[in-house]
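So, here come the structures, one by one.
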Structure 1
Amino acid sequence: MADTIREQIIAAYVTRLASWLVSGGFNYNCGRSVERAIQVIDEKDLPSCVLWPKSEEVTQRYSKNVCEMIFKVEALTLVEDGVNPSITQEKLLGDAIKIMTDPSVSVTTKIKDIFYTGGGSAGIAKPEEQITAIFAEFKEKYKTANGDPYSQ
């Protein structure tokens, strides 16, 4: 059977995150290692990002399900020598917001809208720690046919 509209959207964002590269105008190469819903990233795979599809709310309108799904994106990178980890985190957060919400990029025609709802540092790295990270959450809207999550 075909993938649900939700799964098609998730897969499209995994593909989009793979373009999170310095050569694409971003500060870090987090697209070098894109994961989906995993908790442990090997340090050798950094920089990296993880997409977490989360819960959604659904309302009924005109025989359609109007869905609002939450995505969480985590980005991790090594702390650069002589750079305050907070500065790195702010650049990572800016990258995450841009890659997920840039209006000049059409990730998929299946979505109606996506917007940033919040995020920030995933803790401040201690001097002896080598990794710093951020998280960002987004709300994405799409529709499905009533009773048929495979069709719009």
Structure 2
Amino acid sequence: MSQVQVRHKSSVKKQENWHQSYDVVTHNDVIDAYLKGKEVGRDEVKLAMYRLFQTNLSKAQDNSEKLNEQLKKIGINISQIHLKADNLTDFGALVIATKEDYISENFLKAISVARGIKKYSHSEDFCINFSFTYQAKTFDEDCLNADGYFLKYYADA
């Protein structure tokens, strides 16, 4: 059977060469600073992402309005444009035309105009995709909302 030896702290004073400093950074201070820095960094990233999104949303709106203006010039009338954000840099625009315009041969020009706007505005930080449909009796805006379209532009206004 083995015996365990228990040592008791001695009351002997440490060497007198040791002095405690009070104006030092402890490991707790380092950890607190690190965590605070992470929080500040996250806040900066959130703000940068918010600004990027707002800038790109404005670009998506401007490009959609530009498309509406150019379509009017070629005789295509649209009633609405719905916008959604797929992420911070990619947006989708659903353009609603009249059925007559949608099935006309002239509508091929509308698709070409949309491609040109997309190509001109495309960058590493921004992309917009235009889709087209017509105003059918079964058209349901609630379904568009469920698909993420959160902005609606009235082209007739």
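Structural remarks
- The maximum of FRET efficiency 1/(1 + (r/R0)^6) of positions 17 and 65 (r between Cβ atoms, R0 = 35 Å, to 0.05) over structures 1, 2, that is, the highest value, falls on 1.
- Test item: Rg and Dmax of the Cα atoms in Å calculated as 31.7, 103, pick one of 1, 2: 2
- Of the structures 1, 2, the one that -6500 was derived from, the read-out being helix-only ellipticity at 222 nm (-39500 (n - 2.57) for each DSSP H run of 4 or more, over all residues; to 500): 1
Each reported figure results from applying straightforward, stated rules to the coordinates on display, with no laboratory input. The structure presented is a predicted model; accordingly, all values stated were derived computationally and were not measured. Cβ atoms are built from the backbone, for glycine too; each structure is taken alone.
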